[in-house]
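A.B. asks: Next up: some structures, all given as structure tokens.
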Structure I
Amino acid sequence: MKDIKELYYDELLAGLESMGEKRFRAGQIYTWMHKKLASSFDEMSDISKALRDKLKAAYTYTVLKEARKQVSGIDGTVKYLFELPDKNRIETVSMDYHHGHSVCISSQVGCRMGCRFCASTLGGLVRNLTAAEMLEQIYSVSRDRGKRVDNVVVMGIGEPMDNYDEVVRFIRMLTSEKGLDLSVRSITVSTCGIVPGIYRLSEEGLGITLALSLHAVSDEKRKKIMPVANSYSLSELMDAVDTYFKKTGRRVSFEYSLIKGVNDSEEDAVGLAALAGKRGCHVNLIPVNPVTEAGLKEPVREAVLAFQKKLKDMNVNATIRRELGRDIDGACGQLRRADSSLG
């Protein structure tokens, strides 16, 4: 059966009309799902029981089960391990910033990209998430924390461009005036650099923020830590970045995980400045979360600050990401990996 939360408004409207129901019912049901965040058909109190029974027979209704929750004693960041209807588990993170309540969601169960510094990829890809399962991460957090989500980052477990169609459906539903009506400028999608996906996204007319997980400034070095670099060169990647800006007017931001002795030299800083500077791209420096299996270590704080200063001296806008939730398995995939059900 089709998941009702997966439907665009027009698709729901067509389904109800085929049942012989009046058109206004679509608005009622959509409001219950995407504005009032109902957790079941039975909560839809102004819908008749007969229609609710029809809906139950025709559609599934995705709701996530909270398997585990960790709250940081340092900064209040909340990390959730949600269980999907098929018992697979994913991570979602709720973070409070001065600019509002941000939620980082997963787009896949696991990941097949193989980036050495990321715990998400250690178990490989299990399956893609549906748009409904991505929306429900946001809705579950909103229900639990009792407040609206202001910003959404698709930067959790999974590679969004590897689940392209469902991610785009999710964004369109999230920004619909009949849904949460979130601004496209409040949505960031991260990619490790799947070039065809970047070109496709540039044609969608969405204008979201695209974050590129760059992490190295030479093909040789990038291939050692990011297998995707074997498929797409830096030159190809920068051409795609330039096209995204040309088509959308939105500059791509660069994510750069600093790894001790791997990509934190002065030569790396000069190379990064060359790529980011002429494009006016913001660089987000991320001291790598140690992943035991990969044997990677983060630089000391002084080295991170020195790297940032080098970039700023070359007129590159560079910030160091706030290290939220380090006391609660803060890196992508660490909580899911630690969960006993995964072995």
Structure II
Amino acid sequence: MAGAGSSLFFVLSGYLISGIIWKQQVYPGAPGKWRQRLGIFYLRRALRIFPPYYCALALSALLPLATIQEYLVWFLLPAANQLFYHLQRWGEGLGHLWTLAVDEQFYLLWPALLGVVGRRWQWLLLIGVAGLAFRVGWSLLVTSGFVLVLLPSSLDLFAAGTLLRLFEKSERLARWVRGRYALLAWAVWWALWALLHQHRGGATWLLVFPTVGAVASFLTLGWLLHKPGAARRVGLLHPVLLWLGKRSFGTYLYHLLLPVFWQRLVYKLWPASSEWREILLGPIPTVLVLAPLLILLSAASWHFIEAPLDRFKRHLVYSPAVSKAPVGS
């Protein structure tokens, strides 16, 4: 499930960020004051990501988590993915931060890359193929351990999102992005997992699942874009989900940190001989305690940090672009 979530996240990021780069013309060599627009792009990204992220890091340091105390600079950069690759292990309560690090590195790379390849879909498709080729080559020639946390390993996912943005208004695309095709793609994803992951094919599965996930995510997001009523029919526009969606960044930041906090609290308050320790660390009590706490932390992050910064970002406007071309051209 985590693999499916990261696939959707990276494809969606490719779609959204590529749209901003093309619409606002923030790539090198764009007409007009592209350097100024590029600076605004990075400033807006930094305001969106870093304040709530650093607050989560501060709480992690106070807990304290040994990984962040020993390797603080890696998390401040952020370069958690590079750290986990270097260590060949996850940091306690912080393993999920590799996806945020990859996304931040993607922000640095993509404007320059789109400035070179433009809207040529063949080049974007080649970039996607390069992601699969990197995973295979790196696994064979260097190591297969933690290869997925490196930025080049996700190029096919980011490229899939960019291609979706490029062709989102194409009638040809509309014929392919159907709900049944998206379901079929995810069925293939799960079937491959069952065949490869469970029968000593785990290494092979790690190499192929991002590409299969890229296709499935492409079809899923394309279907939702071309069929606006589909999101309502499957319940994605329910007010509760929309409320949680706005606060999803905080949920992401704290969802692995809280179980560590809960375990340490239980171990501190109840001795090893106590039956309560085993009971409280069971799945149901853990969820009943941590789910409300996670929602509360996410809501606080949104109310006190993210929403005020979001209002401030409205003052950081891009300078007018010159001879703006439509995104899908």
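A.B. asks: Please compute distance in nm of label points 7 Å out along Cα→Cβ at positions 27 and 123 for structures I, II and give me the label with the greatest value.
C.D. replies: I
A.B. asks: Taking 15 as the value of relative contact order in percent (Cα under 8 Å, 6 or more apart) derived from one of the structures shown (I, II), identify that structure.
C.D. replies: Value 15 for relative contact order in percent (Cα under 8 Å, 6 or more apart) corresponds to I out of I, II.
A.B. asks: Distance in nm of label points 7 Å out along Cα→Cβ at positions 19 and 51 computed as 0.8: which structure among I, II?
C.D. replies: I
A.B. asks: Could you tell me which structure in I, II was used to calculate distance in nm of label points 7 Å out along Cα→Cβ at positions 59 and 259 as 1.6?
C.D. replies: So the calculation was done on II.
A.B. asks: Further question on the same structure: As an exercise: distance in nm of label points 7 Å out along Cα→Cβ at positions 43 and 251, calculated from one structure in I, II, equals 3.2. Which structure is it?
C.D. replies: II
A.B. asks: Output the label of whichever structure in I, II has the greatest value of distance in nm of label points 7 Å out along Cα→Cβ at positions 35 and 179.
C.D. replies: II
A.B. asks: Another question, then. Please compute distance in nm of label points 7 Å out along Cα→Cβ at positions 187 and 243 for structures I, II and give me the label with the greatest value.
C.D. replies: Answer by largest value of distance in nm of label points 7 Å out along Cα→Cβ at positions 187 and 243: II.
A.B. asks: Figure out for me which of the structures I, II the number -10500 belongs to, where helix-only ellipticity at 222 nm (-39500 (n - 2.57) for each DSSP H run of 4 or more, over all residues; to 500) was derived from the coordinates.
C.D. replies: Computing helix-only ellipticity at 222 nm (-39500 (n - 2.57) for each DSSP H run of 4 or more, over all residues; to 500) on every structure in I, II gives -10500 only for I.
A.B. asks: Between structures I, II, where is volume of the Cα convex hull per residue in Å³, for residues 115-218 alone highest?
C.D. replies: I
Throughout, read-outs are computed from the coordinates displayed, never taken from laboratory work. This one's a predicted model, so the numbers in the text were calculated from it and none came from an experiment. Cβ atoms are built from the backbone, for glycine too; each structure is taken alone.
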